[in-house]
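What follows is a set of structures for review.
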Structure 1
Amino acid sequence: MLRELDLPVVLVATSSQMVLRRATSEDLDPLMALLADDPVSASRGDVAAPNDRLAYRDALEQIIGDSSNDLLVAADPTGRLVGTFQLTRIPGMARRGATRLQVEAVRVRSDARSSGIGGAMMRWVTDVAAPALGSPLVQLTSDAARADAHRFYERLGFSGSHVGFKYRVPSDASPGRVR
């Protein structure tokens, strides 16, 4: 499904070009650094700690191995990762059976923000990936604390149409345990 997308591609940002490609296992450490480079992610524990590497590796392998998911990275001309995002294709019953393309974990390296990289990545999602996958709806969630990100998405044509909810499962909950 998502493997049908023709990658890698060259994206043009404000002042540079980058290559958008599928993440590989060699991208693990730079991906961890991208997450840690974001204050909201870091406040949730994404600090690129060496003892977390196994959990990130397992997650990366699951994403890469799932045909409904893809983890993409944007690399500058030197090959250094400057951005990333995850795509998930979600079949649905609502909206007359419309398929959604969910965008998650959009990150641009802090020293490269406001350079057009995020815009180029998101325009590729809306203009290329969604039509190629037959997804009439691209959706994403963004932490309420990310006011700058909200303005960015609105400039790209996204609308804050829904309120999202999350439930944190207690860490002491074990499988099969009924509360």
Structure 2
Amino acid sequence: MTTALQLTGHRDQLFNQVIRQQLDSWISKYPPGQSQSAVIPALHILQDSHDGWLSEGLMRALADYLEIPAISVFEVATFYTMFELKPVGKHKISVCTNISCLLCGSEEIANHLQKRLGIGFGQTTADGKFTLKEVECLGACVGAPMLLLDRQYHEHLTPDKVDALLGEVK
């Protein structure tokens, strides 16, 4: 059984002073006892500072830090496609395949990306540069077809535009 002292020590190893300051800044925005409200921004902070993904240990340490049940962190991290639960490439490409994007050509964009990168959805290139994800909706239907490259939206895509994007990040 894990003791509070072990969790605190584990948390302190994972959360350096800068991360703790960022977490505390978000926690302070909510009333006392409502630290669970800071789960989403806290997960972003931790994911950004830990190679783009969230390990189970990291999520448990966050739950301890926020003084909430671990399931409260897990349910958020597993619900949203923006959180990664396994290692990903340096650049994450999320392709929307919902109806608006599909009707406007996202299937062609997805096929082009898969051929160009040599991977399928849910896979990472051998060099670790790109992870390709299929997502249900990114909320930019007016710009369909679209994708999210890291945290930047790219709309009205064509294979040529995709090639240019890949060229910019390689």
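For which of the structures 1, 2 does the calculation of helix-only ellipticity at 222 nm (-39500 (n - 2.57) for each DSSP H run of 4 or more, over all residues; to 500) return -14500? Only one of 1, 2 returns -14500 for helix-only ellipticity at 222 nm (-39500 (n - 2.57) for each DSSP H run of 4 or more, over all residues; to 500), namely 2.
Assign the value 0.9, calculated as distance in nm of label points 7 Å out along Cα→Cβ at positions 91 and 147, to the correct structure from 1, 2. Among 1, 2, the structure yielding 0.9 for distance in nm of label points 7 Å out along Cα→Cβ at positions 91 and 147 is 2. If Cα extents along the principal axes in Å is calculated from each of 1, 2, which structure is the one that comes out at 54, 34, 27? Only structure 2 yields this read-out.
Values quoted throughout were computed directly from the atomic coordinates according to the rules given, and no laboratory measurement underlies them. Model, not experiment: these values are computed from the prediction. Cβ atoms are built from the backbone, for glycine too; each structure is taken alone.
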